[in-house]
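Structures follow.
Nothing in this text is a laboratory measurement; each read-out follows from the coordinates by a stated rule. Here the structure is a predicted model, which means the values were calculated and not measured. Cβ atoms are built from the backbone, for glycine too; each structure is taken alone.
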Structure P
Amino acid sequence: MKIAGIVTALETIAPLSLAEEWDNVGLLVGDGSADVRKLLVCVDLTPAVLAEASRLRAQMVLTHHPVIFRALSRVTARQAPLVYEAMRRGLAVYSAHTNFDSAAGGTNDVLAEALQLTRVRPLRPAAAQESCKIVVFTPPDDLTAVSNAAFAAGAGRVGRYYDCAFFGHGIGAFCGGPGTQPAAGAAGRHEAAEELRLEVTAPRAKAAQVCAAIRAAHGYETPAIDVYPLDSLRSDAGQGRIGELERPVTVQTLIRRVKKAIGVRQALVAGKPGRQSGVKKANLVSRAACCAGAGKALVADAIGADATFYLTGEIGHHEALEAARAGMTVVALGHGNSERAAMRRLADALADALPKLRVAYAESDRDPLQVA
């Protein structure tokens, strides 16, 4: 299948609009029109993963961390060895980073599931994207071309679904003025023709682009297009997660639960009851928060939300002290370890969604930090 088809599936799962402004996500290396038979999934593109991709004859790699993060002034074997080697081998690279962290079902939801949280919600909800509804009336013969043009321009995405639309039947009436060239009938004569009403939603920022695509595909000289603004709805996406435990459990029980679910043997713990002198803290956890990857930016959010347990990948020294002072236990699994389970799940989701694509998870994908 084409890389473009894989990109569409990925951006349905993790829309690019959810990425942080500082991030660099999407197709970073490759050609959307190229063919792909095998896709390799990992957290980081490393020399070992590149070698594995070659052994498996994969044409594309899906990473969590962007292989191009800061601007590159040149792509050479010395300055950007991984990018250079991917390009030399004709290997496409797509990165789903903070957009997958924020997306429903992404890295943070996998951590929340490992904690067995209920009533889960984002610690920092994503701003709901301003959207609109676009309505156009088209002859039945033009419906497929017009709707496909609207979809290609960015319309018709609802949550994790795409190519969404509503069709209705009706009769359109018109009379062409002097100099017009009606698709049906003649100028200066009242006409009535069967038409279909096509309704699609789109981000408001893409409304002009969608309307232009509709006009280009439409058979009418001047198609009737209506654009209606829609109220923003609360999103289930955003940074981090917080939720309640169905039954309060001890910190030790929760740590064992997480380690088993994520598949790690060790974790760093800060503020564990009985280990911090002078900290008064109940040993039962009823509300917990999580943030995959680097979690220091959301420590204050977790404290403010009254979480007494915070699960993350890595945390800074001073943020760990802050959490301990507030009476919150922090468990750090290792940056990549906190994301790997979700990337494995993403690999499975792609294999289910794209049965013609062979998807494998990189056996060489490991956290760079090991316990000596």
Structure Q
Amino acid sequence: MKVSEIIRAMEAIAPPSLAASWDNVGLLIGDAAAKAGKLLLCIDLTAAVLEEAMAAGAGMVMAYHPPIFKPLSRLTPEAAPAVYEATRRGVAVYSMHTALDAAVGGTHDALADAVGIGARSPLEPAIRKGQCKVVTFVPNEDLSRVAEATFSAGAGRISSYFDCAFFVHGIGAFCGGPGTHPRIGMTGRHEVTEEMRLEVIAPLDKAAAVCAAIRSAHSYETPAIDVYPLEEFPDGCGMGRIGRLARPAGLATLTGRVKKAAGVQKALVAVPGGRARKKISVAACCAGSCGELWKAAASAGAQVYVTGEMRHHDALAAAAAGMAVICLGHSHSERLALKSLAQRLRDGLPKLKVELSKQDRDPFEVV
């Protein structure tokens, strides 16, 4: 199986377009055309994880945290040991990070499942960019030809649908200046004509090609073309989750539940007013380092906020605002997603062997 096939499966689960603008997701090391019969999943690509991958014969590693985050000024065993070794040994490395966080069924949903949140919504909905709407105006007899040209240039695709367009009938007005050669009417005279408004969706990086295709297929000397950047809000996607618990629970019970799910013996708990509420019915969560979202959780009515780590003063402020906080440790709150991710990849790629790293662990221990 090629690395590119595995990438397609992972990107179907966590589209890179959902990743935060500051993040570095995608294939970070390796050749998409290379072969990989086994995939190892981990949170961090460490030397121990890389040795495990090599011993297991894994040609590819999905490291949730990007091993290349900031630009590398040099690639040496001293400067970037794991990246250097993966490159030297030909191991492909892909990172999902915030794309998996934001996706439905991803990191935040795995944590929400552990908390016991039922129907849920994102604390901070995802905004996906990269699409645009291209609009032009054509005579009736040009409509089919111009529309087909836009489709051939990459426009008109919405999810699994293709050749998508919208048409509106209207009246166009113009007056050709000196040196023009209008197809309809005469230079220097005001003209009106029936036209169709053609709208198509296209990736921003194909907008120029779509505009060129319109000009090539259009019968007007200078067709009017408008390009509008779009923002999408994918259903259920975004940072964090909030919702009602399937069954209300006390803080102690809830803390025990998430500790067991995360496989930790201890958790940091900030209690409002120094005491726990009797019953919690609305909970919010956000895996990793999401302390700054506590205000969104509190304002949305959450009585408890479960995350990986939070700044000292944010925890004080959250407790003072009447909301309990449970911190499981940064990677402990994220690692919950790997098991379900592995199963989804096995289901999508039955011929691929997918394993969870046994050497991957949080750098901190409670002693």
>> As an exercise: distance in nm of label points 7 Å out along Cα→Cβ at positions 256 and 320, calculated from one structure in P, Q, equals 3.3. Which structure is it?
In response: Q
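Quick check on the output: 244 is volume of the Cα convex hull per residue in Å³, for residues 64-143 alone, derived from one of P, Q. Which one produced it?
Values: P: 262; Q: 244.
Structure Q accounts for this read-out.
When you work out distance in nm of label points 7 Å out along Cα→Cβ at positions 120 and 136 for each of the structures P, Q, which one comes out largest?
Working: P: 3.8; Q: 4.6.
Top value of distance in nm of label points 7 Å out along Cα→Cβ at positions 120 and 136, among P, Q, belongs to structure Q.
State the single structure among P, Q that was used to calculate Rg/Rh (Cα atoms, Kirkwood Rh), giving 1.12. Kindly include the intermediate steps, with their values, before the conclusion.
Numbers: P: 1.09; Q: 1.12.
Matching structure: Q.
Figure out for me which of the structures P, Q the number 6.0 belongs to, where distance in nm of label points 7 Å out along Cα→Cβ at positions 72 and 184 was derived from the coordinates. Walk me through the numbers on the way to the answer.
Working: P: 5.4; Q: 6.0.
Of the options listed, only Q reproduces it.
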